[in-house]
Structure I
Amino acid sequence: MINYNKKKITISVSIQKFKSKPDNWKTLTYKRYTISIEELIKLICQGHCICQNFKTASKTFGVKEKTIDNFDFADCVILDIDDTFLSINDFYLSLKDEHKPTIIYTTYSNIDNINNRFRLIYIFNEPIRSNEYYRGIANTIVYNIQKEIEGFDLKDKTCLNASQQFAGNGNDNIVYYYNDNIFCPTDFGIDEKYFSNSKSILRKERKNNIQTDLETPIGNSEFMKDFWSTSYKKNEEIFIRKYAEIYPFLEATPLPETDSDIPYILLPDNYVKIARYWYKEPLTKSDGTIVYKSHAVKLKPGHRRKLLYDGCLLRKIMLPKITVEHLLYCLVCERRYYVDNQDKVITNKILYQIAKDAWNDTERSIKPKKEKKQFVVNPKFCEKYGISKQAARNIAVKMLLDLQLKQLYDTKLSIKENLESLKNQGIKIGKSSLYNWVKSQKRQPTIETPENKPHVKSPP
């Protein structure tokens, strides 16, 4: 970051000015100016609209020339912050000094602590000459804000393109702050080579640009080569299958190996898992009957990167010695199966950045939800005895309850007193059930086990 109070930027300013938000954006006419930060603020406060610079033959241009294909360059990145939970003052103070935007101002629609709306302007030391480069910087700025302001979400994604236009604020109640911060792309962790304005360099660097990162050691060069050559829905499935055994897709804490004659696998005390949500889709078969197919609810735009980052932190708890490659593999699987990425925003670059930052993150802690379940069904048991998961679960519940009662039941107390004691220890059992269990213990029956298989049917 550079502190340079005499910096001038080139930006397009509307000839028209407004006391309220423009009703018809199509009528605006823009002219290119090279001005200081103070002069830009003055124009914003007068109600002029602003946009980036576009290739035009005349001194003025309209919205028809303001397109991505016609984009010339930008000296700043502008972000629209809509309906956030922080006021402009709280938002500004929550950011690190080195990441505070050069200018921040409230929009016409802002109502403090009710409908917080404002804009951020980040002025850069060199022009941004491609929309891809612009989007890359804008996305990375948003990503850094999300790390500094928990729960922040950029709701208006249209501002990520260089073709967007923005209203000023000609109202007397405008609130704005500004400073001398002039940014370099590296201030936000952006690899300038990766976002080179030369498309040929971009293609060349895309495969190799981060493999020498000293803060994030990469042990498997072949894996990284395959990773960078894999694009969304192209060779992704091949990549996932190739490394499935080397880097298992972690969705929960790995469980211990359990004998096939035991219907349950006890969950460890530190057990954590990635939360999934499912819905059932009704499907009509050829004979008219309706069946239901389960689908995972995919992560939608606005929360994807934060949730993917949180998932990496959870995986560090699941497997404390997890590698960057393993995190990357899990992220590729997440993108494939659990992320709505139709807009193709979650690129390999984004995945790598998430994996790298999460792997290096030693400060942020995440509190996983306490797992309520005591066990999961042992699939080996189901396979061996040819029974359903539900049947195995029923057997497991009885076996575990029997073990708990044998450990906790006090023969010196009455059944009523034992019921109270068991309840205080979290054991749910009715009076009649406990009475029957006590009665069965006096008869000394054989304990229900898979060996005698009282509830296990042999396959036909």
Structure II
Amino acid sequence: MLRSIFILFTLCMMQAQEIPYGLPRYFNIELNEPIKKITTDIPNVFDTSLFDQTNPVAEADNDIYYLEFELDRGEPIHFILLDSIFHKSSTLYFIDLNNNGWVGPYTKNSFLNNSQIITGQMKTKNILIELSISRSTTPKNHLSSIIHPKKMKVPDSKIIRRNIYREPNNKILLTGYWPPSNEAIRPFSQNHLLNPEGWIGGNWENRGFDIVSYFPIFTDPDCQSCGQGYGDLEVDYQDTSEDWWNIVDSINPIAIITFSRGYIDYSWELEWQYFNYFYWTADFTEPFYPTPTPPDSTVPTNTRRYSSLPMDSIVSKIESSGLGLTPYIDYTQGAGMYLSEFMGYHGVWHKAKMDSVNIPCVVAGHVHVGGLIDWDTVRQAAEITLREVIKVVDEYQRLPGDIDQDGVISVYDMLAIIDHIIGVTELEQDQFNRADINFDTYIDVFDLLLLSNIILDW
């Protein structure tokens, strides 16, 4: 029990390596013997005998062991893996037997500089463990424990006060990497070569915002091991960073959603935090690591920045959409120490820079897209995500002080505040938000004075 409590308290200190593409052997080999099944509670700590009495399947120079976990119900879970018991020859997968999606492969290299890592989240009743080791090696239990995800308190994101003398910006930026994340946002590309069917982002759905997207392309549009690609935002640290700053400087987005491929499943994983790492996973072209590293010299190494996406509402809308996806917020770790985290960090970094000079960039954050999601579904999910973001930006864009929403700040708005202060009337929540001009969560004489100044300035 004490060990389980300790694990829960240390979740946020663990980092997970970006998972390279790999295919479990389970889908290509013939199993002639029944698989050992274990029923387990959550949370639970596993002992060293987990793989005892499990007969391997011989393949080439490897032995492949299978173990099935049966859970009482399909609850969100993670596994914790320990470096100290992970053999250098081991390759580990976690397969969802209900939809044939998987997370992994995990190898000794997955730990990088971490003593333990958390696997991707799964939500199923039946999980198949595939452990491949060299034939001369005795199998070890690489699973320390199974846990529920832990929800963290999200720090309040700074929403700056609108500058009423500045024309409101209506550009929202979407970026992607490996498919299907690039396919999720292809209709919003203004590049005819990338989007021959034509840009749909102009005043999208009559919501008042232009949606623009940038992403690399690949020789095989439906690739698995995709490589660097070519074009904008290639899967390369230097190319991503150079393209990124050129893009945001040119369009000055009011909101940013970055996407990339996550686990090979049906997940819609919203990343909560991003780190200014010194150590990164190598990309495809020399120099293999960010230059400089850490990329953000304005803050200390390992500084974390947070998503300001409306994550809870996005998860709720995706869950109720009927698309068959598994949306969740990843509170347990960063976004992977690879190009996903690098791009995600650039998004929240840019928002922080804009906040510091009072230029609106209302929200920014990253979404990991499951690799098994078909292109039509992934585009629908991206649109749902976008609509929730627009709701937040819309709220921000409302004229502060325009209590009656007539498009004009006038003495009538002052009277509404006065009536609220002296208790004659009570403002509804959206009216309250517009009346709270100094964003201190109170409606008082200071808001009244600011409103008076706005009227006099106009």
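Read-outs throughout are calculated quantities, based only on the coordinates presented, and are distinct from any laboratory measurement. All values reported here derive from a predicted model rather than from experimental measurement. Cβ atoms are built from the backbone, for glycine too; each structure is taken alone.
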Self-check item: Comparison of I, II by distance in nm of label points 7 Å out along Cα→Cβ at positions 27 and 315 - largest value held by
Solution: I
Quiz prompt | Label whose coordinates, when semi-axes √(5λ) of the Cα gyration tensor in Å, for residues 139-226 alone is calculated, return 35, 17, 13 (choices I, II) | solution = I
Practice problem: Compare volume of the Cα convex hull per residue in Å³ across structures I, II and report the one with the greatest value. | Solution: I
Quiz item: Just checking, which of I, II has the largest value of distance in nm of label points 7 Å out along Cα→Cβ at positions 259 and 395?
Solution: II
Quiz item: If we compute distance in nm of label points 7 Å out along Cα→Cβ at positions 131 and 427 for structures I, II, which one ends up with the highest value?
Solution: I
Quiz prompt | Parent structure of the calculated result -10000, given that helix-only ellipticity at 222 nm (-39500 (n - 2.57) for each DSSP H run of 4 or more, over all residues; to 500) is the read-out and I, II the choices | solution = I
